[in-house]
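Just so it is clear, none of the values below were taken in a lab; they were calculated from the coordinates. Computed from a predicted model, the values in this text were never measured in an experiment. Cβ atoms are built from the backbone, for glycine too; each structure is taken alone.
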Structure I
Amino acid sequence: MTIHFHDLVPREVRAQWTAEGRYPGRPMFTLFREHAERQPDFPAVIDDEGTTTYGELLPLSLGLARSLADAGITAGEVVAVNLPNGRLACALDLAVAALGAICLPYPIGRRRQDTLALLRRSGAAAVVITRQVGETDYARLVQELRPELPALREVFVHGDALPGQRCLDAILAHLPDPLDKVAEPDPDTIGRILLSSGSEAEPKMVAYSHNALCGGRGEFLRSLHRGERPMRNMFLVPLASSFGSTGTAVTLSYLGGTLLVMARFDAERAVTLIGRHRPTHILGVPTMFQMMLADPRLAPGAADPVDTSSLVGLICGGAGVDPATVAACAERFGCAFVNLYGSADGVNCHTQIEDTLETVQTTAGRPDPRVASIRIVADDGTDLPPGAEGEIWSRGPMSPHCYVNAPELDARYRREGGWVTTGDLGRIDPTGRLRITGRKKEIIIRAGLNISPAEVEGLVTTHPAVRSAVCLGVPDERLGERVCVWIVANPGSAAPDLAELRRYLFEERGLERAKLPEALYELPEFPVSPAGKVDKHALRATLEARKESSDVRP
């Protein structure tokens, strides 16, 4: 099944970006092969199984491309890939690109409804899955879903395959000859589909061209590169996530660097790998860096310290990060902290390696038109002057074409000229930097008062015993919503109870009384989604289970 993707960015605007050299002008696999032929012995992927060079990854990708082609997969069709971080996930990504097909990677751990929604809406012709993830047997799950997936023709299973499915392990054991005729698609056609988290009932899928993915998103990562040696990027997040899309397509294909990954995030092991494999950059979300900070080997005066001198920067995205975490990371890791504001929808703004700590703690940096321009817009769609607060809109070389088979999402989130609306509130300060001030969707309305969860979270994390916090509004018949906070305490610290936290916020931090938390929960760690972000739906689900014992102030 071939899907038509319409580009919501005007053709003349794309042409201007091309004329300005903002795009590489070559598809993803061609870019990768150029690096592989120039540096065959250079490490491409370092994973749980060891090191794979560019010269080894190239024939592996082409052999897998041959297997897909033999199964009838053709250019323009969608291949969904559900594999953990590692060389195999990268090779499948490249194999799909070599066919001129479209790759839809999605993080392992997705449940039944998400799996069905992704495969059905994308019209995937093939899916590559991991047989067992936790207690879920994905081979059986997909088999059960087949009657609802008329476009799905082939299922490849990493592990034991069921009848009618293809065993990926057997293919790898006897890899066919490399694909001899590699596709050379127009780089402005779709090469990959990214997932965007949000409040929709189903995951949003966003269609990216080779140019927008490799060049647009690639310029973001290249702007953080320092020195002459290629980047050596350690991805804590899934490569199948939106944040992880700068793995294969950018780090390997566009930049010719090295990827360092783990199949599953583990904070202690991540710290060990820094000293062992010497990454230059680490990409993760706030909760991951907070967990790593607890490692005693990073503490000042540690008896067995980890050498972090190779690090140029920590790139933190996926959610807002509190100032205390920024300061602690800069001190413990001994490198720059990059505050990234972005999404799969085509939004990007970030601080730079040379920015001061205060700049990183308070802003998202200056918008980079080589990646994405930023507008601050009033409710009527007109631009606001510098300093005024409004909704953040974004458009630039990284802008995607459209949402996949979802005209209702195009209508909701895209505007004339291809601009994407974020639902986030912000302003441009006198230095030209973007300051995120809140989120329209997540405003808590308590007795008619608008309360920013981000404001409450930021103040809660200044408490000396709190490592991280999440603030959400919970329904209330009388007030509309109440303010609820979940916290993770610092190692060795006793978490504050609700009364102590309210006192601290009111007396020492000056938070208005109407904004004080009315319910408080402590967790050993926050639940995370397959993409590595705090799972707010799971947090809300704990409310009913703990309702009887919750520390709720009437």
Structure II
Amino acid sequence: MKEGYKKYIPFKQIDLPDREWPTKVITKAPTWCSVDLRDGNQALIDPMNLEEKLEFFHALCDMGFKEIEIGFPSASETEYEICRELIEGNHIPDDVTIQVLVQAREHLIKKTFEAIKGAKNVIVHFYNSTSTLQRKVVFKKDIDGIIDIAVEGAKLIKELTDNYDGDTNIRFEYSPESFSGTEMDNAVKICEKVMDVLECTPENPIILNLPNTVEMCTPNTYADQIEYFIKHLKNRESAIISVHPHNDRGTGVAATELALLAGAERVEGTLFGNGERTGNLDIVTVGLNMYTQGVDPELDFSNLPKLKEIFERCTNMKIGERQPYIGELVFTAFSGSHQDAINKGVKYCKDTNSDYWEVPYIPIDPADVGRQYEPIIRINSQSGKGGAAYVMEHNFGYELPKKMHPEFGALVQVKCDELGRELVPKELFEVFKDNYLEHPQKYVIENSRIFEESENGKEYVHFKGTIVIDGTDKRNTTGVGNGPIDAFFNAIKKIGIDQYKFRSYSQHAISEGSDSQAVSYIELETPENKRIFGVGIDHNVNYSSILGVLNAINRNEAEDK
């Protein structure tokens, strides 16, 4: 590649010193046109069959699309039959317009008009390629020859419309294919000629679709092209400016958003970006980008998982794990600092009852698109202490105190390194259980009694019980204190466990109703002057706390061996 780059011709910038689009803001949704069904045949290894196309069509209608390009009825008998089934089977809602695509060629145009017979609302979308390269390499015509193709196609479409026998509402759309590779003055000229033939008016405007058929330039240049075209088009009020971006440079979404700033009013694209080569514009991404900025996209994205399932089944294509808004991992955080911030953001929204979504690292509420909170945090060796604590709380109901997060997080990281992969929530809980709930125990309470009594107006708590050491050595002991933990500490000191210091304590219920249990988290300072946590669970609140003390001691004794 060292010298290969020299064979490529850079795109030319547009002379537009008075450009206005950089100061604009997207404040409303464009008219959306789905071209999924066209690319359901054109851009798939295995084209959709009739049943799949019908299912996809109804899904698009349910989402709120009012304009849907159904394909090339003149391209094959299959495409023709699909068009007829949609019409004759009464699949098309009255407020939905189907769009049919056809090259500006006489026999194809006539076949297309046969196919749309009986439909209520139809856009006849005709096109021919206008780019400098196509004129030179494919058609070997100058711009006047290319204009002639478009004009003759427009004349036939006008004639067939004027003589149409039926009550179909026919609208026109023209695309100078490869618009972005066409000289702007030539693009304007050919569209004006088509408009003249079709006698377009503000009351009956044409859709002028300006495709980035092959994405050849940066998004800002495409925006310049759109704005230049609009500013130089005569009879501008008689045209609806539409864009059809592709994604060859990976910037189809950006090109669309800047084109809207530049004055485009309509957008053609597909769900999740299906299309030839690198695909068409992803309407889901553009629509939800608007949504996250407080703009109603006027499409229903509330059940993205269902749309994903339909898409993958009907197209036999898979959506990537990092695909915006729908990929498996887009609402997932592995980084510890990210996990902690997400956890705090979710808690902030809950605690403040905020009217706004204010969660770091997640620009959209997953629930708005049919996703769940549970998978947000994923745990691997790069994860932080807050992420593991988040999963323990939201999946299993254990609210680990903040001081305990580093200790538990370190245990989780050791397990991740051992397995060489991330941990699913069930495995995370296994780490917790193995280290806190089912840990080897040097000291075991065989029997015990905790009770209160008053003396001289003061309340005292008594602990009486038997501690078994190393499975055989039984020691009876008693202790008195100002609470259960203090009483227990005083009792175990009498059997030689006297070098631990109590540091902190927290407790909560882990189930509701009469069968609820209390979980206690106890932090101790060990004889080696380090901090260690223990966990105790029991129906009795007092007993759970002393189990937590003993658990911490047992954990430290095991580590010292």
Structure III
Amino acid sequence: MKWRNFIVFLPLVFLFMFFYFPLMSILKEGLWDNGITLKYILQVISNSYHRRVVFFTFWQALASTLLTLLLGLPGAYIFAKYDFPGKGILKALLTVPFVMPSIMVALGFILLFGRSGVIAQLIGRDPGILYSWKAIILAHAFYNFPVVVRMVSSLWQRINPHYEEAALSLGARGFTLFRKVTLPMLMPAIFASSMLTFVFCFLSFSIPLILGGYQYATIEVDIFTAIMTLLDFKTGAVLAIIQISLSFVFMYLYLKSLDLYAKAEEQRVFRKPVSLTLRELLSIKGALIAVYSSVVFLFILSPLIAVVYHSFTYGGRFTLEWYRRVFSPEYNPIFGANSITAIRNSLFFGFSTVIFSVLLALSIAYIMYRWEFGGKNIFDALVMLPLASSAITLGLGYIRAFHKPPLNLLGTWYLIVFAHTIIAYPFVLRAISTVLKKIKPSLKEAAMSLGANELKAFLKVELPLAFGGIVVGAIFAFAMSIAELGATYMIYKPEYTTITIAIYRFLGSRQFGPASAMSVILMLVSTITFILIERTGEEVW
């Protein structure tokens, strides 16, 4: 069938042009010198600064993962076991960090923990958190602990109670029961959420760049510095190769852990949380739940509140001056455009990314979960590799691949959209695949038995049933596009400035007022996406 060939051909051509071709350009830059050579890699590895950066990237990702688990596991237990007043609000609130742009969170941490920040004013001295490894780890935990809560609590509710009852009858109690019986059954979720957190922290860019500075640079920041500051493309390419090699290994482990998690979650048992009585709410158990809920509220809301408060104040007085500047049509030399243009660009790139990423992910998901063909495992690997790539590496690849004729695309708006699509579509694919796997193939077969061809059966039967997953995927794509900084910053022209670039430029010039006002606009857009995700009701964590 011609349409079948088209569906397979289109995503592979797109991925080759805008992922694999740039990736090959990086490999050529770092491994080629009149033939394949490892001398540039050896030069970078022998440099003590780069070795320290690689070690710190590992260390901060591991420490961030451990803190994330420490914060997330108690929440997973509470959500899996109990119903209590305010649980719905708290669960909805847990989505907020995942859809909030990292640059806005970084600004919130600056306003909270800076030398003149909220915490410093409360305790009367600099808390010593900002521009250190502590700020990086705290911000990463802010981002990722909701993933641990959602994934682990989801599996915890599916653990068959007969196993625990049998252990109880044999004398197991308390922590022994948890360690011997419950914990082994939770390990697929703990490992999957840990690997996902580790990968996110390992590939994080905005948080280390803004909160850590060059003293606490990660591989991402090191690549960015080599390319954008030192114009050392050779070193940047070598660092990118090292990062790609490591991230592919970590992503492989994550995908394997995800398979184990998916199998464990297939259990038919689903235990409803137990409502806490008034007596239990007033007990030590209720007090601990209240303390944890309060900590979560403060941890999630305090950086966001700090940004909102700062956007309306100057010198302790209420003002709308920052918003007047944001909505002013005047040219701003800080980022080479006006703020209205930046807002318009972000929305345009966001909606364009939705269209491209949904079409790409939908065609790939259908091929992966509805067709059987030779080489399917290779196809699966090829289309999932972008998940292990970072925005900075992608930006470097675009600089090397599209800087001269006949593919001189640098500085065009559509190259930015294609970069956003490559970054967002794996998450859209995850959302759509989750729903497609739940749709029984027999429904399509029934439609075909009534005279519909395969394409019509998909459009008329399966596509409407998968609509919820498509909507969630589209919302995630939009949220990721408007939050993207790294790749966009490396390939844009001033007329294509986005909100995140404007905020980064404001931060670089220490103008926290306009940065806060722009962040509030970004927060409003992200909040709308968060509400839509919750309203849709599809679980894609």
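Sorting I, II, III by FRET efficiency 1/(1 + (r/R0)^6) of positions 146 and 162 (r between Cβ atoms, R0 = 30 Å, to 0.05) from high to low puts I first, with the largest value. In terms of Kirkwood radius over Cα pairs in Å, for residues 18-209 alone, the structure with the greatest value among I, II, III is III.
Taking -22500 as the value of helix-only ellipticity at 222 nm (-39500 (n - 2.57) for each DSSP H run of 4 or more, over all residues; to 500) derived from one of the structures shown (I, II, III), identify that structure.
Details: I: -7500; II: -11500; III: -22500.
Of the options listed, only III reproduces it.
Supply the structure label, taken from I, II, III, corresponding to Rg and Dmax of the Cα atoms in Å with the calculated value 23.3, 71.
Working: I: 23.3, 71; II: 34.5, 111; III: 24.2, 77.
It must be structure I, since only it matches.
When you work out distance in nm of label points 7 Å out along Cα→Cβ at positions 50 and 82 for each of the structures I, II, III, which one comes out largest? Comparing I, II, III by distance in nm of label points 7 Å out along Cα→Cβ at positions 50 and 82, the maximum is at III. Assuming 5.9 is distance in nm of label points 7 Å out along Cα→Cβ at positions 98 and 482 as calculated from a single structure, say which of I, II, III it is. Source structure for this number: I.
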